[in-house]
1. With helix-only ellipticity at 222 nm (-39500 (n - 2.57) for each DSSP H run of 4 or more, over all residues; to 500) coming out at -23000, pick the structure among 1, 2 it was computed from.
2. Out of 1, 2, choose the structure whose coordinates give distance in nm of label points 7 Å out along Cα→Cβ at positions 48 and 224 equal to 2.3 when calculated.
3. For mean count of other Cβ atoms within 10 Å over residues 64-71, the calculated result is 21.0, so let me know which of 1, 2 that is.
4. Assign the value 1.06, calculated as Rg/Rh (Cα atoms, Kirkwood Rh), for residues 72-135 alone, to the correct structure from 1, 2.
5. For the read-out mean projected area of the Cα convex hull in nm², a value of 15.0 was computed from one structure; give its label from 1, 2.
6. If you work out relative contact order in percent (Cα under 8 Å, 6 or more apart) for 1, 2, which one comes out largest?
Structure 1
Amino acid sequence: MRLFVDRAFQVVALAVLCLALMALGALILDVWQDGARRLTWDFLSGFPSRRPENAGIWHALSGSIFVILVTAALAVPVGVAAAIYLEEYGTRSLMAKLIEINIANLAAVPSIIYGLLGLGLFVRGLAMGRSVLAGASTLALLVLPVIILATREALRAVPPSIREASYALGATKWQTVWHQVIPVALPGILTGTILALSRAIGETAPLITIGALTFVAFAPDSIWSPFTVLPIQIFNWVSRPQPAFRANAAAAILVLLALLLTMNAAAIWLRDRYQKKLT
């Protein structure tokens, strides 16, 4: 009976996966048909224009890359350090349990709430304005719980025998964590971090809430520059009535998908590479 139930669940899961892949394939095919002809170098290197045939996405593409790099610089060190403390040092304290509960709750908060928090804290409270730093700080808060949870799972998957062997050789707690635990958990940490940043690069609501611009005629050159990102530019073009702008939006969607697939492929490559080194 149990074998029958397991097989039934496997069949249902496979059917759901096939349906999801078919729906995704149909969506990508439809977008490709609408926007493939606009994928030219002029489109990738151009700036916004009132004429759809002259419009480009360089300002939005460079803004997305800039924002996600600053987001990673803010969120990854804090997230990994918090996960190491919670998993290796503070598992029995009351403070660690309260932090853990709040992190789990924050991971389920809608992204628009983080946008309101960023508007009140970073844009107005800290006077960052509509800058790259304000947007990256808001996205860092968004992905921080995901990075912490993924890092904790990676640390938890390290066999206890590695820690025990290190202690038996006279290593301290920190030496064990730094030289033994983190290298073994690194593939999982990198994978979870890159997937969390992949979520951030597709977010629109938090950045619109903090006042990210929908029309920027230049690429950001510092963390204090005004900016826009690909999802906001796509939203701007889709909201226009001209069919040519919708073709531009479809082409921008293809670029965003390529960027997301590149990040996911990097996560898989890094995981496999470090797993081979460990084995």
Structure 2
Amino acid sequence: MKTFDTVAGLKAHLKAHDGLTKGFVPTMGALHQGHVSLVSKAISQCPVVTVSIFVNPSQFNDSRDLAKYPRTPEKDLALLSEVLRESDAVFIPPVHEVYPEEDTRTFDFGDIDKVMEGAHRPGHFKGVAQVVSRLFDIVEPDIAYFGEKDFQQLVVIKKLVTITGSRVQISGCPTVREPDGLAMSSRNMLLSPEHRIAAGIIYRSLRQSEEVFRKEGIDAAREFFRSGVESAGGFRMQYYEVADDINLTAVSNPGDFVSGRNYHICTAVYAGEIRLIDNIKISLE
């Protein structure tokens, strides 16, 4: 693999591979096996793969969250060196390479950036859209790979591609989980030992709440989930919603499902001061 910290250097590398299918995995670093699964899928489909490592300041609505976001560049490069090939690249730019001038663009996503994460993190998806569209312009990928753990982000990015007329194909990849069910996340390394031991309660409660939703609707399922995760001590539910994968329209019971759409139970939970998100797809059978 080759490593670049400038747009010009990366573009020169990619130009040397013109005509080949190019894959792209954008990350914010602090890599784990969930990221590796994205990279592995990209490698299986694309002769040339670029992995970016960039902690994007514009998608953090809380400066304290930005400051404490884990940064492990040496470990990240070592991990990537085990899977990437000679034709592949790692892009680790400083902020001024991604944003040579202030990015003031806005995007009309309708309501999908205003619910769930958008409601609790104002401006977050504007920042996501800015950096993703900017990175797409730099890398010019044929296929870009995103994890389904960030379900709402995936929906927003698919909408972004439609809005901008980008030719990139978006590939959503399954959530990778720890043995106890906790969704792999860079933020997991910030958990206290006590919270990490108990954090599997989030996934277990999500799974158990699906049956409650089917039988009793969203209010009963939300209370069941809240009671479950908060019984572990030190955990606090922020939101719990069931939404579709097109417009993120919230539903109250399975009778509200629209044919042809997939539905996910989505949540955000605080473990102490660390905010974790997760979701599961509801079986329509």
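What follows draws every value from the coordinates through simple rules; no lab data is involved. Only a predicted model underlies this, so the values are computations on that prediction, with no experimental measurement involved. Cβ atoms are built from the backbone, for glycine too; each structure is taken alone.
1. Source structure for this number: 1.
2. 1
3. Numbers: 1: 21.0; 2: 13.1.
Working through the options, I get structure 1.
4. On the way: 1: 1.06; 2: 1.10.
Here the read-out was taken from 1.
5. 2
6. Values: 1: 27; 2: 17.
Max of relative contact order in percent (Cα under 8 Å, 6 or more apart): 1.
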